[in-house]
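Engineer: In the part that follows, the structures are each spelled out as structure tokens.
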Structure I
Amino acid sequence: MFGYVTIDQKGLEDACTEEYRAWYCGLCRSLREKSGQTGRLFLSNDMTFLALLLSSVYEPDVRRGRANCPLHPAKKRPWVRSDATEYAADMNLLLTYYHLLDNARDDNSFRDRQMAKGMEKSIRHIRETYPRQCAAVEGALEEIRQLEEQDSRDIDALCDLSGRMLGEVFAWRDDFFAPPLRAVGHGLGRFIYLMDAWEDLEEDVRRGRFNPLKEMASQRDYEALIMDMLTMILGETRPALEVLPLEENLDIIENVFYHGVWTRYALVQQKREARQKESGKTKEGNKTRTKEGEEG
């Protein structure tokens, strides 16, 4: 899954970090119960945030426990679950299913096709339970696919479709809180699509794959423009988050929204700078060896 909507661990107290991990583990357990090990393979920080956000808004009963798992067999780890966690798990599975189908179509991946097939029973139940969300996800992904097949450079339209999809996912119930939750999801969906396109650009160009930023990347101020766009998206989303009645785990939610969403951006920038330095050293070394050879 996407993985952009996560915590900034450096900015959180240890107790908050452990609480976030407990919700993450709770979501993992929900995925295992709903779809076996396949669901757990695509455990998402983004949907962990959704579970935290919805639990803070609606305050459902919370269940806590400790248990071992295959990744941590030696020590029991705490987990937290609520009805919001179960909903987030369903949405995690729904998005995973279409992600696998997309990979199977684009890369002719037999593995992904078989994994998606193994999830169909769970997806049928999700479609019956959440028809609005399913229709929104299917419709937005189909429109995104059409624009990609047209080699569209309309990054705003593509981001908006991603936002529309995630907005409906965030709107758990059709009630008073649906509009601001939908707005938060819409903003994060736009942010995720743009961030993903920015991160994947170099590889997409190398492999000849679609990326709406190919032309924009030739502009001298490309990086500054991307930063401005990402910042603007979050700025436009902030009022919707701030009108929600958030008390439970507010420190974690604010950490994710104001800081955590930038952690992947910073990591990618660090890796690119390291590669550029290494490339510069290699070129300088080649020049030195060439000069020494000429002098010799």
Structure II
Amino acid sequence: MASVTTRPRKRNLFHLSLQRREAIACACFIAPAVLGFLAFSLFPLTTSAFLSLTDYRLAGRPHFVGLANYATLLSDNLFWQSVRVTSIYALAVVPLWLVNSLALAILMNQNLKGMHLFRTIYYLPAMLSGVAVSMLWIWLLNGRYGLVNIALRMIGIQGPNWLRDPRWALFSIIMVSQWSVGWYLPIWLGALQGIPTELYEAAEIDGSNWWDKIRHITLPMLSPVIFYNLVMNIIWATQLFTEVFMMTGGGPRFATLSYMLYLYQNAFSYNKMGLATAMSWLLFVAVLLLTIVAFKSSPMWVYYEAERRRP
């Protein structure tokens, strides 16, 4: 009986070839992202982790010193001063950013004539460079000829030397930080306009006033956006640098020495790159812990409508 040989079907060969081509195409598409992550994220992270355990000073080879950099920081009074300044700044600025920007967004959400112009005006400061804004406020807060003190003298108040008095310097930086609260307007406005108007109409029928509607409708519906802005504000507040670098240089008497400014000084002024990378890792751990706390607390106050609808 003659043997019958079977040939593979062309369809299967074509199917396998198609799979290979799809795999190659997929690899080509994701290769830039993977290579970018390896070159610009993973490699710098691992390098900085290693340098934090050395006495690297930019010139010469790094020498391994173990945890000596971290021990040095924990016994450094200026390090703890920078932690104190950054903590005070963050505790003051994060709530102010959230409350002021949300209140401004609620006002800007009104359907009034010319509101688009006001939205643009309030958003414009966010488009300016931080260096330019700092230079502007140096002039406004000058103790002798600044416009702020001139306006105060017109009503009989002698203003302080805002940026040269240790009692007022950090407060001045906090005040300047509110200049760009309009940066959050697009985020808030998008969330506000996504709230169904039927909820407000039903609340009005029930006799609710404006505060009841904000408390029981606006804030719960905005809670995911509030959570997002809270996490981002914590990250940004702990990275205070430009304003103190330009306006006070960390003074007077280290009253505005922020964490990032002291890290910069260690790296590029004192030539202690190993110590600076150790500071960067401590900041990373601190921000990570704060973010974890925020995420762990979110189920208690963040309302997700899609999750509530699940059976």
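A short reminder: the numbers here are calculations on the coordinates, not readings from a lab. Keep in mind it's a predicted model, so treat the numbers as computed, not measured. Cβ atoms are built from the backbone, for glycine too; each structure is taken alone.
Engineer: Given a computed value of 1.35 for Cα Rg over 2.2 N^0.38 Å, for residues 67-194 alone, which structure among I, II does it belong to?
Structural biologist: So the calculation was done on II.
Engineer: Comparing distance in nm of label points 7 Å out along Cα→Cβ at positions 155 and 227 across I, II, which is largest?
Structural biologist: II
Engineer: Given that semi-axes √(5λ) of the Cα gyration tensor in Å, for residues 35-138 alone, derived from a single structure, equals 43, 20, 14, which label among I, II identifies that structure?
Structural biologist: The correct label is II.
Engineer: Work out the source of 3.1 here, i.e. which of I, II gives that when distance in nm of label points 7 Å out along Cα→Cβ at positions 131 and 171 is computed.
Structural biologist: II
Engineer: Given a computed value of 0.75 for FRET efficiency 1/(1 + (r/R0)^6) of positions 27 and 179 (r between Cβ atoms, R0 = 30 Å, to 0.05), which structure among I, II does it belong to? Don't skip to the end; give the middle numbers.
Structural biologist: On the way: I: 0.75; II: 0.05.
Of the structures listed, the value fits I.
Engineer: While we're on this one: Given a value of -25000 for helix-only ellipticity at 222 nm (-39500 (n - 2.57) for each DSSP H run of 4 or more, over all residues; to 500), calculated from one of I, II, which structure does it belong to?
Structural biologist: On the way: I: -25000; II: -20500.
Answer for the origin of the read-out: I.
Engineer: Could you tell me which structure in I, II was used to calculate relative contact order in percent (Cα under 8 Å, 6 or more apart) as 22?
Structural biologist: Label of the originating structure: I.
Engineer: Please state which of the structures I, II yields 6, 25, 33, 23, 8, 3, 2, 0, 0 when P(r) over Cα pairs in 10 Å bins from 0, in percent is computed from it.
Structural biologist: Of the options listed, only I reproduces it.
Engineer: On to the next question. Please compute FRET efficiency 1/(1 + (r/R0)^6) of positions 219 and 243 (r between Cβ atoms, R0 = 30 Å, to 0.05) for structures I, II and give me the label with the greatest value.
Structural biologist: Evaluating FRET efficiency 1/(1 + (r/R0)^6) of positions 219 and 243 (r between Cβ atoms, R0 = 30 Å, to 0.05) on every structure, the highest lands on II.
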